[in-house]
Structure 1
């Protein structure tokens, strides 16, 4: 359902819709309705419902919009044990609260049991059912997903490794690099919550031993190992907020060399992402050779990485300008949108970019058009107003679309108020 459904409803309609949206697990409608509904009691009721329905990502969303879990009666929520057994780190997070160390140790052992036994094996043991296990890939929180398994009427997600990793951190237990890596690689999908939690926990250590172990994976024959190592290295530098920034130089040197030799698309994407996060002129030179890569994911990452060079005019070198203009007309809409957004947020006011964004208003992809509208709006170009009118309001409760179109409103305010 679109954003308009919530925006045009009265207060009572919004309240009823919010409960219905939680029941239907319609995350985008919940997000949209929370922008318009200020009834605290209904938000609290919706939170309790989300928890009882094992919809941790929606419960997290409600918490982010001021829902209060405390008014919920104890029988309206779930015991922490149920959250662990559900295999949903998102659900576990919203129910964690304050618990004695002895209970957390029990929960650690329970999560470890599920992780080491495996969801399918444990489901068969508990249900006694020998039917085929049904499974699907589902969103667990705002950034990560899990596999969800159903057997004999019981549904469980396979995020127990992430819950185990988080509990170890709470308890001050330092798992080895190898153990955390093995947990991640048991789910060879970078967006899996177990992978993400393992990489983040290692990167947060910001120590030389972790850095060396991750860097050693650069030459591993398995791309999954190289990908995990690259992500830990990238996040280590990203999370290091010390004034010395000791990993900046080593990271730059490593990723520049790595980008020139990596052949796996997923690993190269991560390496280029890391380069784009550095404020070093050498990163641009390492990114540009990949602007014509056969895989759209790589071209998209180049377009994204070049945004780092938009901080002070002239924002883009001649080579970067040429690459971005070409990427704005790329066959892949994701590449075109990313390149257009990079130009939009940049400080390069060369008329050639204005012309390119005006041309992008006729693109066949809506998000490319919206990125162009945004770019024209932040440059106070009147043509953004008519383009936004033609495109209409945000669709599907998309925060990205709302952000693009809000820039037009800000432009009109500047125009009309001097």
Structure 2
């Protein structure tokens, strides 16, 4: 046997063609004849017991060739695996007979290549727009953070039938949107929850609801220019059925409110604002770092040689789809509800996730290559400090978290990811 290797890197596909000829192929033909002879049924005779001349009438060369090819596939694939040089299969092969006669047999094995990267430069990358932004606490950031705490303690009271919607009210309603009298995809929902003024809906929608009462209502909303192409700048009529209007009363921000939050060492409003400011800064710094590094990783991937099979991307698509379902469930929505609201099918949703899945795999290959090249070390001290941080966040003892909730390997892996992000952040820009 001999083989020929081909890489279709743009598709993440590999091909090995194995040629079987000479004595080896003749042996397969002989074996095929014997197998057919032992299994042929000749009328008037038991299987395999008919005279040789009778049996040979039923054993044609096309049948022998077909059986010999079937016999040779498995040993040909074993030969391919044992003798391959520049190719690494990732999936089971799809065999196909490319040439077949009494002299030789050519079997082509197609398969997905193992995801691979030949990483390009990953230090000293400078790009337009690649800046290390300084984290700043804005007034609206602090206000939003405090409002989130106030929302936890909100008291709700159902309004009377003749009372109107006001800013801050919690409203449950059904809606359906029409453009030129025709319903549009994704413009319908039932028992939708919104807090007026939280900007959950398209701009202008919530403002148009202010002053409405329970029952059937109609509002008109113009979609912004940067909305989806099919709805951009179009005016829609929404028919609403307002089912519930609840007035929400939020607690006053004073020391009593702060005490109710039960945050360690925080007793006054000023202390709360200082603590929240520190958290906001830390979160913004982390977000800025991750955004910066994600841009760096995209640039590294662009300048690297990557092989990612389509099957690996589709597998990642399925994982993203499951994550999407879980995120919907956290918002008390099912995937069926989402499909109904948007008019999208499961396949359409997965098609939209394809590029994200590919990007996630590219990011993994890049960071894994950096990790292997730089050989980061995570010692016991770093692991212990991380458990202490987790203990503070969870309000538990570090040893309880370490012994009962999270094992050392998970923490070590998380620390390695942090090391890679910090490295790429420090070495670029």
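Every number here is computed from the coordinates shown, using simple stated rules; none is lab data. Note that the structure is predicted; figures quoted are calculated from it, not measured. Cβ atoms are built from the backbone, for glycine too; each structure is taken alone.
Which structure, out of 1, 2, was helix-only ellipticity at 222 nm (-39500 (n - 2.57) for each DSSP H run of 4 or more, over all residues; to 500) calculated from, if the result is -19000?
Structure of origin is 1.
For mean count of other Cβ atoms within 10 Å over residues 203-210, which of the structures 1, 2 scores highest?
2
State the single structure among 1, 2 that was used to calculate relative contact order in percent (Cα under 8 Å, 6 or more apart), giving 9.
Details: 1: 9; 2: 17.
Going label by label, the one that fits is 1.
The value 35.4 for mean projected area of the Cα convex hull in nm² was derived from one model only; which of 1, 2 is it?
For mean projected area of the Cα convex hull in nm², the value 35.4 is produced by structure 2.
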